[in-house]
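Student: Take a look at the structures below.
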Structure 1
Amino acid sequence: MEVEPGATLGSVFDHFARLYPQLEQRRSSVMLARNQQFGSPPAELKPGDEVAFLPPVSGGAPEYTRVIEDGTRGFFALTRTKIDTASVARRVLQPRDGALVTFEGVARDNSAGRKTLYLEYDGYEAMAIKVLAELGAEIAGAHDLTGIAMVHRLGRIEISEASVVIAVSAPHREAAFDAAREGIDRLKKRVPIWKKEYFVDGEVWVEGEWETPRKGAG
């Protein structure tokens, strides 16, 4: 591109960020380079300079994009990578526990007689993580639990992959089973996360229902 005298790495980035909003959204994680060396935004350009915008290298995506932990062995998270169920379970299990129940909601290859190719989840992330934590606290308060973890995945989910994992630990199995069942039943009706199913002949957002607000809820 041709630039005015005094142009900098930063001004070139700003130019392309205006053209491509997704680049602007990733500004904080993009490194700038000039002539195959890292540079800072104020660095002035010269004729013939080669400019590059570099995304983060190595390491892949972070395991969790949003996390809330509390002091009562509660762990609540959203992720865009595969969920490690064993790792989630280890967060809640303690020596005094006599039961550890894990639930995985996985993508199946059919829905209402149609062949499902894959699923995609989207959500109001800032609210979803808060509601997950609130829901977990309510369930922990209603059952004799040692710990509870709830992790939901967003983005594309392949067949047989887990979209949600719930892990519950307790001194006795009845409480653990009941809490895990209540967790998935209420999560599907309360947390603002939506599912889209992709088929050979099209796609559709899955319509569910909201949980009826409990008395006294704000």
Structure 2
Amino acid sequence: MSSMLHTHRLYESELAKLRESVLLMGAKTEEILGRGMQALADRDVPEAERLIEIDQQIDELEVQIDDLALMILARRQPVASDLRLIAAVLKIVTDLERVGDLGVNICERVIELAKMPTLPGQADVCELGRLVGQMLHDALDAFVRADPVLARDVLERDREIDSRFARIFEAFVARMMEDPQNVDRATRLQSLARYLERIADHATNVAEMVVFMVKGKDVRHSQRGER
């Protein structure tokens, strides 16, 4: 009996470590995004350069989490909700790793833009970054709390992000047409906004996995009204 209890406690400890590792990875993606956008506003090149180094930590966490998840699958043969948790984690860390890569791309654009005069419309990109950062935070919070309601709320916000991105992109096209001297700055800001839109897509993927983890329902590729 004591042996079974020990095994159960060890298993619960492994699952707890898995969740904690995902949260740590998520926190680092939030840092590179949130502080990267602040570095854009502050024209802070040293901060952007420092943030780029965080990506290696994110990559290392992805490998560690994958190894732990696969070990649990092999040794414990989980079923039901535990199995869904591990399946969700294996998908979520892939999205978080990609967010880290996009965060690096953002910081690279920040470094370039800091050498140029500010272009009108940059504030709209910063606001987009704030909204995307909130989406990512809430998606991770939904994972922590196993909250499908919050996860579905995140899903509903993706369309607004897409709409804002489209307006930002068109506005910078107009600025390039007005004055060719705007081209370099405008194209970099367009790229930055595109990275943010993609991060929102990854936050949406995380939220979809939370719904699957809690409800056992795959809502990927569902129509908005069916989620």
Structure 3
Amino acid sequence: MSDRPYKIESMELGPMENFIYLIQDLKTNRAAVVDPAWDVPTVLAKAKEMGVTITDILLTHSHHDHINGIEQVLAKYDAQLHLSKAEAEFWGKHLDLPTLHHGGDIIRLGDTEIQMLHTPGHTPGSACYHLGDDLITGDTMFVYGCGRCDLSGGDPEVMYDTLQKMGHDLPGNTLILPGHNYSVIPSTTLSEQQEGNPFMHFHQKADFVEYRMHIHDKTRDAPYGPVPDHP
């Protein structure tokens, strides 16, 4: 049993199979909700069941399907909203927040330290949240997939760099907690991603861009399973 100072509850909600996460600091019973959207009453009921107070809202990015519940949460709790400065600039909202962050910043939730990683590609200010061995990845990295790069703010060349950096910098036992339930399993380790996620297999940026933009959506359907790497 882990002695980590937090626990994470996940809920699959809404028509796009979003994962919404509640991070509970075990000492203070403070909680952060990640990307509140769609069915906020279920999120609030889960918080009540857990006996926590939502004090923070963490956004991975600003697309509608990840933010449409913010106001409902704020109507119930006086919570701080956290997002990357680059995403606030892309979004054009919340530029006056005192809680805008840069990659590498630490957000403190009681005894729990949450590091924001700037992971652009899906949007210019997309972020992942790293705590302990867990990484909440939003639409940057799915289980055996990655976010689209043809939506507003997307850039496949930047996504390639981001995924390469994540694979290089993070431990293999890091547990990937994605923003959507698009796979045959809800989460994997980074090592399993490197083995089975086709977007992690490319060594040339141009090949990655061609696959992400022109091949993937024609050849793979959700739920995504592992794809073996080819030597």
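Derivation of every value follows stated rules applied to the coordinates shown; laboratory data play no part. Remember, it's a predicted structure, so these values are computed and weren't measured experimentally. Cβ atoms are built from the backbone, for glycine too; each structure is taken alone.
Student: Give the label, chosen from 1, 2, 3, of the structure having the highest value of mean count of other Cβ atoms within 10 Å over residues 166-173.
Tutor: The maximum falls on structure 1.
Student: Then there's this: Upon calculation of relative contact order in percent (Cα under 8 Å, 6 or more apart) from the atomic coordinates, which of the structures 1, 2, 3 produces 26? Can you show the working numbers first?
Tutor: Working: 1: 20; 2: 26; 3: 14.
The value was obtained from structure 2.
Student: For P(r) over Cα pairs in 10 Å bins from 0, in percent, the calculated result is 7, 26, 24, 18, 14, 8, 2, 0, so let me know which of 1, 2, 3 that is.
Tutor: Checking each candidate, the match is 1.
Student: Which of the displayed structures (1, 2, 3) returns the greatest value of mean count of other Cβ atoms within 10 Å over residues 30-37 on calculation?
Tutor: Details: 1: 13.5; 2: 22.0; 3: 26.0.
Top value of mean count of other Cβ atoms within 10 Å over residues 30-37 goes to structure 3.
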